[in-house]
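Student: Next come the structures, one after another.
Every number here is computed from the coordinates shown, using simple stated rules; none is lab data. Every value quoted in this text rests on a predicted model; they were computed, and no experiment measured them. Cβ atoms are built from the backbone, for glycine too; each structure is taken alone.
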Structure P
Amino acid sequence: MSALNGFSPVARGVIVTAALAVAVIFLQSAAAIIAPVLLSAFIVVILTPPISWLRRKRVPQWVSLPLIVFLLFEAGSLLGLVFTGQLEGFRDSLPGYRERLVMLRDQLGLWLEQAGVEMARDAVRDIVDPNIAVDLVRSAIANMRSTFGTGLLVLLSVVFMLFEAPGLQAKLRKAFHLTEAAENRLQRVFSAINHYMVIKSLASLATALCIGVWLWMLAIDYAVLWSILAFLLNFIPFIGAILMAVPALLVALVQADLKVALLVGLGYLVVNTVIGSILEPRIMGRGLGISTLAVFLSLLFWGWVLGTVGVFLAVPLTMALLIALDSSPHTRPLAILLGPEVTEPPAPRAEESAPGGAVAPAPSPPAPGTE
């Protein structure tokens, strides 16, 4: 950024904006490659604490890394098999759910017409279309092959990154001649992302377990599938808590009745409130360092640039971007705008204590005509 000092503020702004636009266009055009690599990098960040713990226990690297890789492959394979099996079973149950949903739709339309709403059954029939849910599930199952291919690419990338991670800092220092300030800034990025990803992963796991137990107690079909979905969607701020509840609510409604569906919704509300709104912020500490509006806009931006992976990684990517913007005086205003609320210092009082304990009088207003 020092090369921009010779330009006027307007010229610097135009140059920085053009550079950011070029970077965004490049990211979007190469999203098919960059998104899995970024996801792999954040998985490596999550795996950093257990690797560090094994290192503190004096476990050799040639033992710890293969152990972590083996556990990662086993966990990924088990999760994929369970998720696929549950999704296949849900697909086989769709015809029964569809008939029940059609019956509930007709009952709702009839009740609205009896309440005085004209043409309610036709309107409800146009709004509630069971074929949409059936098509979504079939499309998800049809895309599972490509999803597994991407997952395998991510796992392989994680393996290579884990083996390269121990010497990465020395390589960066030698390749880019990093100063002490630059190394501290880079360490700050890694620490912030590690802190967020580890706590968010634990909170998502706790959310999935609580949701799974609650649905199992209510005897809701495919409770394991909805708990896995809750774990994944909990990484998405704001809308994730809503999206995770929709499938389970619909299944509870068509499987049982409105009372059970309300109990399911109450369980989701309690779990997301306690874990997402009370425990997680308290453990997270002083917050994300991002304003609420910036978090919402980051969902839209990174989702547009990187697709689904961008939605899941919107918060950590924005955290890294904020730290990078804050490193230069030319881009620091953007970091301040995207950061948390700034508390203004208290305004000085009209009368302040003078030296020696005397009270300094307030300045008298200017005489008329002297301004």
Structure Q
Amino acid sequence: MKRLMLIMLAIVLVGCNSTTQKATESTSKPKADTAEKKTPEVVELSVSAVGDNLIHGAIFTYAKHADGTYAFHEIYEPILPYIQKNISYINQETIAGGEALGLSHYPTFNGPYEILDAVKQAGFNWVNTASNHSFDKGEQGVINEYNYLQTIGLMQTGMQMDENESRIRYMEYDGVTVAFLSYTYGLNGFALPAGKEYLVNLIDPVIMEQDMAEANKHSDIQMVSMHWGEEYQFEPNDEQKQLAQSLSDAGADVIIGSHPHVIQTGDILTGKNGNTTLTYYSLGNFLSAQDTNNGMLGGMANFTMSYDKTNKKLQFKDVQFIPTITQITNNYHDYKMYTLKDYTDAMASEHTLTKMGIDMRRQYFIDLLQQVMNDKIEVVY
């Protein structure tokens, strides 16, 4: 197994990558590169990842125009320079199975397809679809979301349409192959149909180990999305830590966590073969209409993967945690996404939660970050 190294550099906010590298997606095994390299050839990939795209009823209701179109894309506009990278991840917390299935709110969600259009337009190119809400609209909801993502050419991990379809997705960047995988702890009490357990990837240590072995054979870098943990808990629990360590031992390079709806700290794990795994236990909510200040604070994983194709070494650079804020105004009618760096107390004074008597000041979130985060990953605010 390749040897990984981690380099922590000074904090540098990375904007939109000016160099666009070609990436091709495939669910099949990539062809091996047999050409000899006499000199080191390094490929650098910029990465961003955000937390839960949690589409409550207020969001899809008030984003709809009189002509029937939606304004979801406007929500993400303030944060676009931060998220548009070579690899841009988002956790699609709630199913988007389209209006034909009936739009719905908590506890069984369903949003319009247009939310997926906005996700793609924003620049995200890796969508996690394995969450506890994946089966809120049953098998048809999974089929609808899967097919729509296929139609618009947006890569997802977490769902399959038949038992022969691989759970692993691959993308190639300038000769470096990255493998992507996703798993969720459960489906809110729903059960997958007998014989169709392939529809949504559930956390199963045996299956995950098999998948990682397969991914290691056919890729240079392995990235895993994990929907895990306990809601509204700022500390990762023992199960999260054990699963993260097992993934590290199996060769995972990056783990991105979701589900708690609040931020959790990051870590840098060492696998049994001496490899390094960059781990973000929970990035919290990205977009939601929740009614707590803690639920308005999310996190963006931001880093660069530098891979030497000759030495098969991976280095992490500029590893950051960039806090994000869901700005809600006009009594839950209007939504915008900002980094905490760009969020002001003047904006906080206009927040719907502020008008409900909830503390939305910048300093509240800075204090919370200092309580929750450790010194393993730089926090930028």
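Student: Could you tell me which structure in P, Q was used to calculate helix-only ellipticity at 222 nm (-39500 (n - 2.57) for each DSSP H run of 4 or more, over all residues; to 500) as -6500?
Tutor: Details: P: -24500; Q: -6500.
This value belongs to structure Q.
Student: One of P, Q was used to compute volume of the Cα convex hull per residue in Å³, and the result was 308. Which label is that? Walk me through the intermediate numbers first.
Tutor: Values: P: 308; Q: 133.
Clearly, the read-out refers to P.
Student: Same structure again: Tell me which of P, Q gives 4.4 when you compute distance in nm of label points 7 Å out along Cα→Cβ at positions 109 and 293.
Tutor: On the way: P: 4.4; Q: 2.4.
Only structure P yields this read-out.
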